[in-house]
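*Asks:* Okay, got some structures for you below.
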Structure P
Amino acid sequence: MTNDPFLTDPDLASDLDADSASDPDTLRALVRPRSIAVVGASRDPDKIGGRIFRYVRDRGFSGPVYPVSAGTEPVQGDEPIASLEDLPSPADLVFVVVPAKDAPDVVRAADDRGCGACVVVSSGFAESGPDGELLQERIEAIARDTDMRIVGPNCMGVMNPRLGLYGTFMSALDEVELPPGNVALISQSGAFGTHAALLLRNRGLDLSLWCTTGNECDVDVADGIACAARDEDTEVIVAYLEGCRDLEKLEAALSVASETRKPIVVFKTGQSDVGAAAARAHTAADAGDDARFSEMFERSGVYRARTIEELIDVAGACAANAFPNGRRAGLMTISGGVGVVMADAAVRAGLDVAPMPVPVERELKALLPFAAARNPVDCTAQAFNDWSLFDRFLDAVVRRGGYDSIVLFLATVGANPAVMDPLMDRLEAIRAAHHDRVMAVSLIIDDERRRRLERAGFLVFEDPTRAVNTVAALAHIGDHLFRRRPGGPRGAGE
């Protein structure tokens, strides 16, 4: 396997209008460079130019890394190179870490030297006012007139952990490892991109690609999504979006992800007037008509997260590669009150809370007359006094209810090993016997047992509403990627 994100399927390429979709080969130097130069590499390892140089040089990148810096003193132990003209050969990728007023000249020099791509980290461009807009226009003109691809300005860089490419000044890298994974994160905001990267890491999810696009004078979120959609190591795409200058290009990129069956979870901001104004001040992005974005996401099968927490929840569930075969959801609880909470959330999220088959409902009522046996099914805490009751209720919901997904609420039983250990065995057995269903469980539980449930294939949450919403998101994504297209559905655990 080549693991090359630029190997394209001719059938996919035909889906993309030449004017609205980026040529993936032009991004090769950006995310698969063979050599790197850092213009403005600092001798101080904790300054922005120092961090980028240090992380790129010291985190496993196999190619040469050139510190381009004035003066003769070593740059963190390496001999400085006075200018891009003095490089022994053109660098594939150039990081530009100089004052805004100097950045256009550096970008032009990179093109003159034959470099493949630039990442302009510097700020002080269109987000800062008229003078900055003029500087940014100079960089945009270079992008239009040349083949060199440019990220930024006003961004935090790019990463491809599989290549040891950590081209960012994210200070958390001093303390946190970000190993290679299967989630691509594309963000207009650098700080959001770093925040979300660590949230994903805390959930045990790692990055295949990471790109912060900033003011988007050239490379934009659409480019990043299209690149990730073709990347064999990427299975899930997460995107943060404030605005978009070219909706057709963005929708074309989303179509590539749809064709390659890569789920996309988006956090689109700027819905309010105040939020839209903040977006313009942040990255000079025009938030646009929010309804148009929602319609586009709906057409493309993209799930639009409402909160950062939901963004990470749904990304994690997608990474588990479990999508229900439909929207019928069975809700089982040991609390009648929480059953109501889950039912409300499920209906609000568009799930089908269909009742249990009547014969099965009658059997359960005969077993436990004060139980609720319709859907939500409430086996009450009595089930823990008689494990055979719990087994029969759970079997009825999972095996005989006809549901595509199951959400189980167990309150605080996870905090009591005497109850949780025998319960764990039952949950693992039912999950193994019915791997074609999505199963989520909500309970308070320690990390070790949580990981055991996750290894068994459960989605685990403390908040039952989050569990329901995540299952609904999986149904939404699965409906578009698998059930509306040739090839049939993909069930949970495939």
Structure Q
Amino acid sequence: MLSIYNTLTGKKEPFHSLQPKTVRMYVCGVTVYDYCHIGHARSALVFDVIRRYLEFSGYQVEFVKNFTDVDDKIIKRAHERGVSCDTITAEFIEAYYQDMGKLGVRRATNEPKATEHMAEIIALVGTLIQKGLAYPVAGDVYFQVEKYQDYGRLSKRKLEDLQAGARVDVDERKRHPMDFALWKGSKPGEPSWESPWGPGRPGWHIECSAMAMRHLGETFDIHGGGMDLIFPHHENEIAQSCGATGKEFARYWVHNGFVQINQEKMSKSLGNFFTIREIFEKSEWPEDIAGEMLRYFLLATQYRGPLNFSDHAINEAKQTLNGFYDLFKRLEEKTESATADRDLPGVMKRCREAFCEAMDDDFNTPVALAELQRMKSDVNKLLSLGLSTEARKISRKEFRSLGNILGLFQFDKWEFVDKPRPGDVVVGLTGVESRIMVGQVSPEIELSKEQIEQQIAERLDAKKKKNFSKADEIRQFLASRGIVIEDKPDGTSRWKR
């Protein structure tokens, strides 16, 4: 049975949808004023895979992902370029579709824009004022956080300890420093809409509540987004939505982890900030190949954990995919031998069950990939013994079926690359050179027991020193070679191929 880690409760919970075999899911989309970066790619891919697995599991998924198309950053960009806000948002919505298309991210069922939901936004603000949870001030409207007793339950923060943070305007007219804007009075040169409080535009948080409830109802199953949205955005969404309806807003809150670049936090000031299109432009591979490399790499880390984006890791993903597509190429060969045909159903059954068990455990894609690696190894062995042409077709179909859940293994043709050797300098998608060190073994060479246990010991040491990035990198390295690590309660780890 599927279990999902719920940020709201801080634990994994069995998943039960409100309606049988239907899942209603809302994911916060991008503010369309610039090109998407690798952090946006991770979030989009995580929820693309979650949607795919839910559909594979027999659910009809009503998936809503919004565009924020009215915002301070959009207005600033429009002024800088001397064009309208509509011109900016249209340009970057199209760029978003292009970038996500390269990654194989499917479009949501519905992709609403804030500017198309002003009636719903204004009505919701009016309800909050009526209920005494919000107050107008000279054309602006603020949500009064002290009136919502459960404020802070998602982020596990106490109101008295909070300070005005990101995207929260400090204003002496506020009754509490953490009161946030639901409606902003218009300023010269800004887009505005008529409202009972005068012309203006919505605050950032209110638009998602209005759009989610408009398309999914007052209560729905899953609300998702990046971990950076937990506070204040999602915290404020809960306060205004539950305050307005008196009902729970979303039942499961799902958040993906941050992205680091070469062990450092991604930041424009550090010069390690990469947009998706920059990565593709610097890649030596065709876009479809580079897209699958990125997908495999992004899925090799559990979605809630931090992800270290490096050239070496991208090249590792390419090498691993080479191994799969080498097998697929050989499965296309015709043969009369059927010596191992009787063993193939058992191999596929075991893989499918283990794959689904991993995905049922909070969408654990690293373990799911390790199971596919194991099936690859098993099918390779059967192939050497002899598989009939029909058995080969069945095998390839199974890889396509399970791979489709992750958005992998759908190509008929694949471009291979020679495996790097110790001392070789390789350039990955980020364009940064990295040198292959001795001990970085090719994915096609099976690790010995001693090598595995040495890696596990280094991982445990890194965890003790709270170097979680290194620990995650080692786990990812082992997972790419079909080694599954299970952490035990006593602090030790055990492994299996």
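FYI, it's all coordinate maths here, none of it is from the lab. Since this is a predicted model, take the numbers as computed values, not measurements. Cβ atoms are built from the backbone, for glycine too; each structure is taken alone.
*Asks:* Please state which of the structures P, Q yields 5.8 when distance in nm of label points 7 Å out along Cα→Cβ at positions 39 and 415 is computed from it.
*Replies:* Among P, Q, the structure yielding 5.8 for distance in nm of label points 7 Å out along Cα→Cβ at positions 39 and 415 is P.
*Asks:* Give the label, chosen from P, Q, of the structure having the highest value of mean count of other Cβ atoms within 10 Å over residues 103-110.
*Replies:* Working: P: 22.1; Q: 17.5.
Evaluating mean count of other Cβ atoms within 10 Å over residues 103-110 on every structure, the highest lands on P.
*Asks:* Right, next: When relative contact order in percent (Cα under 8 Å, 6 or more apart) is computed for each of P, Q, which one produces 11?
*Replies:* Computed on structure P.
*Asks:* To continue, here is another question. Given 5.6 as the derived value for distance in nm of label points 7 Å out along Cα→Cβ at positions 119 and 391, which of the supplied structures P, Q does it correspond to?
*Replies:* It was calculated from structure P.
*Asks:* Still on this structure, please answer the following. Of structures P, Q, which gives 17.6 when mean count of other Cβ atoms within 10 Å over residues 295-302 is computed from the coordinates? Display every interim value, and only then the final one.
*Replies:* Values: P: 17.6; Q: 23.4.
Computed on structure P.
*Asks:* One of P, Q was used to compute helix-only ellipticity at 222 nm (-39500 (n - 2.57) for each DSSP H run of 4 or more, over all residues; to 500), and the result was -14000. Which label is that?
*Replies:* Only structure Q yields this read-out.
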